[in-house]
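Only the coordinates and a few stated rules stand behind these numbers; no lab work does. All values reported here derive from a predicted model rather than from experimental measurement. Cβ atoms are built from the backbone, for glycine too; each structure is taken alone.
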Structure 1
Amino acid sequence: MKIGQIDYLNLLPFHIFLKKYSYYTKKKSYPAKINKMFEKKQIEAGFISSIKSKNKTCLNAGIIANKKVLSVLVCPGENKDDFESNTSNVLAKILHQKGEILIGDKALRRYHTNNNCKDLASLWYDKYKLPFVFARFCINSNQKEYQKLINKFLKTKIYIPQYILKKYTKKTSLSQKEIKEYLKLIKYEIKHKELKSLNKFLRLSKNY
């Protein structure tokens with residue numbers, strides 16, 4: 001069984017959870033690439049960018065930020081989409097934000113070193129008072145199996161071992177405290193408010 005793995009800090013708890021299930025193989029890449037792999041059925045399941053999840057079979061899990069996210073930014077400079085992202089580029093257009101789009105760990109580093117950027121999740125919340133759903137867990141096959149997996153993940157409190165925190169400190173150039181504080185901003189269960197926000201985003205995205 002193949003799951004697309006977005007190798008960003010925001011999915012670290014999910015990756016730790018999956019380590020318990022050795023029969024799942026992971027295909028690592030950035031969000032836009034995972035989207036393409038999903039479309040071509042090169043993977044069975046994965047967190048797919050919200051903008052690409054329309055009309056797909058998706059479960060009640062996603063990558064969600066409430067009032068801020070820190071890892072999806074629009075920064076001063078030339079208007080430039082992030083090639084790794086689909087949803088964030090459209091979100092910036094919906095919010096009428098111009099500049100360079102940064103996502104993932106590189107955005108987090110920018111936030112903690114030279115933060116002259118705007119947080120897109122924060123701008124969305126200010127305007128609509130809703131959390132923002134950046135991605136959804138979608139499947140191509142084995143729905144029952146993956147639903148069981150997701151249900152268990154959403155009910156499990158994930159402990160991040162010290163050795164993994166040290167590894168990601170080296171990888172991201174963030175402190176352990178910064179990593180822990182960031183992960184507190186990320187939620188994974190899609191409930192009523194999250195679904196309302198997702199549907200609003202998809203409606204607005206039609207114009208872009």
Structure 2
Amino acid sequence: MSTGTGRRVPLWLKLGWTAWLVAWAPLYWRHYGPQNFLWLCDISNIVVGLALWLESPFLFSTQALSVLLVQILYTVDLFWRAALGRHLLGGTEYMFDPAIPLHVRLVSLFHVAIPPLLLWAVRRLGYDRRALPWQTLFAWAVLAVCFFLFGPEKDLNWVWGPFDRQQHWVSPGLWFAACLVGFPLLMYLPTHLVLRRWARAPASG
């Protein structure tokens with residue numbers, strides 16, 4: 001799964017991301033609990049670590065579909081709130097919550113680092129078009145676990161409502177069905193269309 005001489009991921013990046021994972025995971029586990037690792041953005045951290053070592057265009061491509069758009073919007077909202085004192089979109093309120101330890105909030109800045117890393121990796125290694133169906137299937141499995149095994153008090157991946165709050169506009173089942181359709185249609189497909197034009201297909205072998 002190596003991409004060959006001249007296109008390898010730098011060793012310092014592999015080691016640095018691995019060291020960060022070793023520091024990040026216990027902090028999140030202790031503060032938020034193990035169920036928090038069902039968030040797609042947290043899953044992405046681990047998959048990206050694996051992708052770095054394997055130099056896998058496929059794994060990088062799946063994670064670009066999974067979190068690139070969301071984390072760009074997250075970054076915009078975070079800096080908008082920091083600069084202007086209000087949220088543009090929402091979703092980063094916890095980053096300004098003094099009840100959450102500062103060190104936990106600081107490690108959450110991985111949301112800002114992930115987009116440029118994924119864009120760099122996909123540009124360097126290529127975009128694997130198989131990512132769209134595979135990431136869709138994987139997301140459906142994760143969303144099903146979040147919905148059927150955890151209640152609205154956790155609202156993992158917002159399967160019960162947006163911005164960590166249960167919605168009451170439609171039935172929970174209908175909202176969950178909308179998530180199953182919305183994730184691939186509104187997030188993955190647009191990202192897929194952009195990336196397949198922006199990055200070449202990965203070299204075979």
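Structure notes:
- Which of 1, 2 yields -20500 [helix-only ellipticity at 222 nm (-39500 (n - 2.57) for each DSSP H run of 4 or more, over all residues; to 500), calculated]: 2
- Computed 1.8 for distance in nm of label points 7 Å out along Cα→Cβ at positions 107 and 171 - originating structure among 1, 2: 1
- Parent structure of the calculated result 25, given that relative contact order in percent (Cα under 8 Å, 6 or more apart) is the read-out and 1, 2 the choices: 2
- Once Cα Rg over 2.2 N^0.38 Å is evaluated on every structure in 1, 2, the highest one turns out to be 2.
- For FRET efficiency 1/(1 + (r/R0)^6) of positions 19 and 147 (r between Cβ atoms, R0 = 35 Å, to 0.05), the highest value in the series 1, 2 is held by structure 1.
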